[in-house]
Structure P
């Protein structure tokens, strides 16, 4: 049974390893099934594209947990760009201040988590950029922090090349990963 006050990231280590992803929002456990193959392909391909373009002081990582505003909200972005020095810290997860970019690939089983819940909490945590990859619609939505919320910066379709200097100089065409 979870504690009456809600779970923290420390409580997740006591849950059974049954092939699902455990995340938290305000102490409530979110359970996510394994991703479908289209999701896996998009995540792997985009990770490779970003990793090739990242400078030495930025690491592009997959499925690294991030605490948001304490230890009662904890998400595992599909891909994150983080300050390389963050991976030298003690502990099992990243802090919101370590993350330059969080990327979620929409899952057919829980798109609302990525479109609403995580969008809100990543912004509240001050993560400068949030990308949403939609394999079904074949599009990348780029959101940038504007105060305490995200503003749409770009919607990029396959065949369109998008360039940015943030979180590092990069060039992306969704055709390369969708």
Structure Q
């Protein structure tokens, strides 16, 4: 997840997906509850972790029905909420179209940058929960920790993994991520 700057601190407009589609200034945005947030370019550490996670997920999913995607890819959760998670897994191909994912992906991974605020994480947590994302990971590069949120009866059950833990992917039985291997791309 890249640094976010709310552009409507200047403008108080509420935007929809139709408005979002017309923004053609070469910048990346997310739309959350109709408020526009400009995204900054991710760091090299962020991209290294994103690339390693993509590789591992992609290798596991080879020949399977689920697919993994990396940002930028629009995920239209609601008419006034369009996000670009760092990684997402979609198992229901009817949710995919030429513009991205229409509806909740099965899994979302956000990579926290030093300047991402807690407020942004909370906003996205609530939107992913509301949309029904079955598994949501937050990868903290600084602390080398992964928060895993599993949807259960309308709420997230959360766990934290660090050190040399092996993180199971609940939506993909038989697949897990070894943290030692993941963090090694930063060395």
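Every number in this text was worked out from the coordinates using simple rules, so none of it is lab data. Not measured: the values here are computed from a predicted model.
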Practice item. Work out which structure the value -7000 belongs to, where helix-only ellipticity at 222 nm (-39500 (n - 2.57) for each DSSP H run of 4 or more, over all residues; to 500) was derived from one of P, Q. Key: Q
Check your understanding: A value of 13.9, 37 was derived for Rg and Dmax of the Cα atoms in Å, for residues 15-54 alone; which structure in P, Q was it taken from?
Key -> P
